[in-house]
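Undergrad: Listed after this line are the structures, all set down as structure tokens.
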Structure 1
Amino acid sequence: MRHDYRLFKRKGSNVWYFYYYDGDTRSFRSTGQVRKYEAEKVAAKFLSRGARPDQTLNEYTSTFFIAGQCEWIKRQHAKGRPFSASMAAMRRAHLDNYICKRFGQYRLEDLNPVQIENWLVALPLANQTKRHILYTLRIVLREAEREGVIARSPAEQVEPVARNHKPRDVFTKAELQQLFPADDARLFEIWGSLKYAAAFLILASTGIRSGELRALRWSALLQDANVLVVENGVKSDGTIGPTKTGKVRVVPLTGRAAALLSAWRSNAPDLEPEAPIFPGRSGKGVMDRVTLPSRLTAALSRAEIATNGRNVVVHSFRHTFNTLMRPVLPLTVLQGITGHSTDAMTNHYDHPTISVMVKDLGKQRESLAGAITDRLFPTDDTPQHDISRD
């Protein structure tokens, strides 16, 4: 009687291999294991699942990260682990745009860490993006290992690139005026709609994080005080949680930002208090993480702002706000708006209530909003406001 498989070692190798029969064809395969009992587990698992050694990466990932079809996602949800539609879309984009473009026609068992590492290092992308792409590939190949399709994931042997992010560049005052011209028609032409004009002007004039903007609900807008209550942020997996520091803060709106937001409120699809101020493209739910970067890229092109050799991203608005407002605002006021925290600030602002924060801000809100306008969007006839630094 023929055995299902037989283990053997190749000359000069400590790794166990096995051969098995597929009909009348004898095939060979590495277990990736040096211990015999572990090798037996790998071989038995492979054969018990009827795995195809000739399966390509394209074939294996045909439904990976596709909602409703991906078994890996279903298993995460069954375990109580959040994995949002926006995160699935991002991981699927990694497969379609990078991983399968390079390795899609490779048989899974032919992938090796040297090829993967050389390809990853050569990608013309920021290190953070490369790390995300490698993590996506690891998810896929770990699943292939778990199912016995491959003996061991080659991606586990690939060292991630360093975390050193490329420094974000800031916008000049002239570029801010190009992006946010005084003429509303031109403003809407640059940003594509009232919704995105309002969203990006808020990013530029408050310095809040993009995840905090996406998490804003209509209940966060205090129209009488012309301020926003920032208490949440959208996390990397698409869920909504507290801000990065865990603190609630209030930020003032400039006159123009308040006017645009009021105009958008008159056109928004859902004004329920818990509805997002800036919903996704369907008009429902939270805006996905790729929308703001794509809108910024288009706006920079329409505003004829050159970005060659610069790392201009959505987060650049936060860097710009800090850079331009630091010389004119008291440090405590600036940190109160941006949410940057130190031990001294933690002690100074010991979880004050929203009403107290609004009251404190109200004492200087008009001067503060005016100072932000003066500094970021000055015009020849803009009255000057003075808020001295500590």
Structure 2
Amino acid sequence: MSRHRLVVALALIAMLVSVAAAQDWPQWRGPNRDGKAVGFTAPETWPAALTQQWRVVVGAGDATPALVGDRLYVFSRQGDEEVTTCLNVADGSQAWQDKVAAAAVTGAASRHPGPRSSVAVAEGKVVTLGVAGVLSCLDAATGAVVWRKDPFPGVVPKFFTASSPLILQGAAVAHLGGPGNGALIAYDLVTGEEKGRWAAEGPDYASPVLMMVGETPMLVTLTEKSAVGISVADGKLLWQIPFVPQGRAYNASTPIVDGDTVYFTGSLRGTHAVKIEQEGEEFKATELWANADVSCQYSSPVLHEGFLYGISDRGYLFCLNAATGQPAWVDTTVSDKGGYGPMVNAGGVLMALPTTGDLIVLKPDSAALTVITRLKLADPAVYAYPIVAGNRIIVKDQDAVTSWVLP
């Protein structure tokens, strides 16, 4: 192992440790892109309702905002513009705003004209991905445009973009383009210079996550037709598993990484666990198990103490044994008709937020579904993740952001 690769690996590990120590929600699916909220302590007794701290109308969109320190960064659409708004989390007041012309969203996707890709904030920068594939980098303090990129003009997935960018060691990484004409690209966060790309497959709707195998950092994601691991150092393909969508199915669920194991799922194709191992300079992916009966379409499960919890493509809440893939329980009551609702692991509790806007607080219990409470946080329809930080839960609905607080 070269000294350079070892330094890179140690730097990435240090970055993850420092991020996980904060109460921030700086990117898609939280500090480590795994749906886990850090620093939240569930109350011993839940109130019948939360207290609304503030509500701000920001525009249309399904993108989850990013919370860093005392600032909330929201990405939405207002008329013919995509707007990034920085709010003071204490009172919802506006600190700054950036606007850029947005392309028309056509076809079936026109029901969701606003951004779907969530904001990423790190190293003093804010990175957004617009519905038509424009990647923007803004200064987090002032909102000034650092750079904008559109490497595949007019090329997007069938329902426009939904993959969320990440910021990794001085680079903004995003899966851009569309089927048959796309690439996972890294841009220098300061200059916008392209640092590398993997261009064998375009994106579908899933988002990349970081994985360490030994001392090798890699990006793991679902593409238009595969599950892949891509080297952070040089953009080389390290491993690949065919995972082609079937019928009205998509690769939209974000993989989960646990040590050397990757869990991934897709509608009509079940849930899978694979072990990633290094053999010399090569890597291989070995299937550990596959559950053909439980799968997710849009929602991404969370891992908690050896069990996967999620919302299936049928809208059912479920719990799978992460070691075997066997169902611990599947509740056949439909919780989210479209299978969209996100799941958050908040330590002592799990939180599911169906499109109805009713937060379902669950006890993480592999023996049976145990609902602690249900709280109305928004009017339908909600597609963004709830941001869980301290005693605050922040929700982006169709056109507004609301901050709720626990007593």
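What follows draws every value from the coordinates through simple rules; no lab data is involved. No experiment lies behind these values; they were computed from the predicted model shown. Cβ atoms are built from the backbone, for glycine too; each structure is taken alone.
Undergrad: From which structure (1, 2) was helix-only ellipticity at 222 nm (-39500 (n - 2.57) for each DSSP H run of 4 or more, over all residues; to 500) calculated, if the value obtained is -12500?
TA: 1
Undergrad: Among the shown structures 1, 2, from which was the value 4.4 of distance in nm of label points 7 Å out along Cα→Cβ at positions 121 and 257 calculated?
TA: For distance in nm of label points 7 Å out along Cα→Cβ at positions 121 and 257, the value 4.4 is produced by structure 1.
Undergrad: Given a value of 21, 18, 16 for semi-axes √(5λ) of the Cα gyration tensor in Å, for residues 233-304 alone, point me to the structure among 1, 2 it was derived from.
TA: Corresponding structure: 1.
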